[in-house]
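Trainee: See the structures that follow.
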Structure 1
Amino acid sequence: MMDKTTMTKEILIAKEDKGLSWEAIAQAIGMSPEWTTSACLGMNSMPADKAAALCKCLDLSGDVAAALEKFPLKTWEQAVPTDPLVYRIYEIVGVYGTTIKELIHEKFGDGIMSAIDFTMDIQKKEDPKGDRVVITLDGKFLPYKSW
């Protein structure tokens, strides 16, 4: 059975070969670009129907679909903070960091988001199912320079 690392490599090759954006792939399977990218990078599992649709869109094998359906092992190598709130923010970056990076590069090019020319906004959004935390990170895009 194919592992998540091999699955991701095959998806990225097919995405590039077809010249498709994450937005276009997500639209083809009826999901958000953020979630679709995260699943393709191995950090979420896909339901069978979405995995099949993605493989059809990218002309990939059933082995890729099976790997997309597998539950991921969400681990990374850094020391983990112990404060529960800080840990959850750390978990978000650990799980979705590569997704954020991939989508920023696709939309802006090769570069980074500044943490110097940067603002953050935290809001409370009332919800009958439980209040929500809304965090907005707003950083200037800094392209890498060539010389």
Structure 2
Amino acid sequence: MKRHMIGLVSGVVFGFGLALSGMMNPARVRGFLDIFGHWDPTLAFVMGGAMLIMALAWAFQRRTIKPACAEEYHLPGTKRIDARLLIGAGLFGAGWGLGGLCPGPAIASLGTQFVPAAIFCASMLVGMLLFRAWDSRMS
């Protein structure tokens, strides 16, 4: 129960941060990517703030024995940059640039701009399912 409450509170704080920063508005993301037009630096400040918080979280994590709601930390096992990572990052970036949303803001936008966000989320789900099918065939 405690773990679910922490997840709920974290999701609410994350969604509030997205709404407060304007990241649920695809025009903000497109404005950030428009470096030769009317550039909007808002996303750079949001990313910088997120990097600062994450740096503090990693420093805290290194000093703890185990997380509050699990027996151990589940950290990424590889640091290898391979074709799979580059292709995935490229597809993510293309979808983000074209749609103006990434998964977090898209889900949060279901509460404010349901139809466009639902189309985006459905497309995202189809892409995830296609990847899962392709990945299972390859392995």
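Here, each number is a calculation from the coordinates, and none is a lab measurement. Just so it is clear, the model here is predicted, and its values are computed rather than measured. Cβ atoms are built from the backbone, for glycine too; each structure is taken alone.
Trainee: Here relative contact order in percent (Cα under 8 Å, 6 or more apart) has been calculated and equals 19, so which of 1, 2 was it run on? Walk me through the numbers before you get to the answer.
Mentor: Numbers: 1: 19; 2: 26.
So the calculation was done on 1.
Trainee: Hey, Cα extents along the principal axes in Å, for residues 3-82 alone derived from one of 1, 2 reads 41, 23, 22; which structure?
Mentor: Working: 1: 41, 23, 22; 2: 49, 34, 22.
Clearly, the read-out refers to 1.
Trainee: Of the structures labelled 1, 2, one was used to calculate P(r) over Cα pairs in 5 Å bins from 0, in percent, giving 2, 8, 12, 16, 18, 19, 16, 8, 2, 0. Name it.
Mentor: Values: 1: 2, 9, 15, 18, 17, 16, 13, 8, 2, 0, 0; 2: 2, 8, 12, 16, 18, 19, 16, 8, 2, 0.
Label of the source structure: 2.
Trainee: Consider the structures 1, 2: one of them gives 2.0 for distance in nm of label points 7 Å out along Cα→Cβ at positions 67 and 131 as calculated from the coordinates. Say which. Mind showing how you got there, number by number?
Mentor: Details: 1: 4.4; 2: 2.0.
Of the structures listed, the value fits 2.
Trainee: Which of the displayed structures (1, 2) returns the greatest value of distance in nm of label points 7 Å out along Cα→Cβ at positions 75 and 115 on calculation? Kindly include the intermediate steps, with their values, before the conclusion.
Mentor: Working: 1: 2.5; 2: 4.8.
Result for distance in nm of label points 7 Å out along Cα→Cβ at positions 75 and 115 over 1, 2: largest is 2.
Trainee: Determine which structure produced the value -23500 for helix-only ellipticity at 222 nm (-39500 (n - 2.57) for each DSSP H run of 4 or more, over all residues; to 500), calculated from the coordinates; the candidates are 1, 2. Before the final figure, lay out the partial values.
Mentor: Details: 1: -16000; 2: -23500.
Here the read-out was taken from 2.
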